[in-house]
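Structures given as structure tokens follow.
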Structure P
Amino acid sequence: MIRKHSATLHGHRTSFSLEDAFWQELKEIAVARAMPLAQLIAEIDDQRGPDSNLSSALRVYVLEWLKAKIQAPSPDGT
């Protein structure tokens, strides 16, 4: 299900729509990076291109994070 979310980024409120699975992964990434969720969203917002919307940028970030996690070698070197 797609849900609308809001965040304050650099002092202004913004909203975006994300599927529940992407929202859950974003929260888990914030925990893994030991940072507040709002800070992670602001970082992604700052890095997105001028032609990208925030919802798409968040989805792409989650996808890239998960791809990197899959490709990273395991602790035992395999």
Structure Q
Amino acid sequence: MANLRIHHRTTYRYRQSVSFGPHRLLLRPRESREVRLVSSDLTVTPSATVTWAYDVAGNAVATATFHAPAQMLIIDSVAC
């Protein structure tokens, strides 16, 4: 079985501070008999409360809820 590492990083920059609504994040591969997720790490800047759930298709969905306005949003995810 091959081991893969998926690193996804998205950066948004704004001219002035903006308020963020909740963000739905689909960053992890769907697990199955052929695909097994050993570990995952999600970093969101500015800080946010992140909750995980599964949709009807079995995808892991993170929802990030932000607490303060910011001029930059960084979503950094690593799945192995």
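Once mean count of other Cβ atoms within 10 Å over residues 18-25 is calculated for all of P, Q, which comes out largest?
By mean count of other Cβ atoms within 10 Å over residues 18-25, the leading structure of P, Q is P.
Quick check on the output: -17500 is helix-only ellipticity at 222 nm (-39500 (n - 2.57) for each DSSP H run of 4 or more, over all residues; to 500), derived from one of P, Q. Which one produced it?
So the calculation was done on P.
Which structure, out of P, Q, was relative contact order in percent (Cα under 8 Å, 6 or more apart) calculated from, if the result is 50?
The value was obtained from structure Q.
Out of P, Q, which has the highest value for mean projected area of the Cα convex hull in nm²?
Largest one: structure P.
Bear in mind these aren't lab numbers, they're just calculated from the coordinates by the rules spelled out. Owing to the predicted nature of the structure, the values given are computational and were not obtained by experimental measurement. Cβ atoms are built from the backbone, for glycine too; each structure is taken alone.
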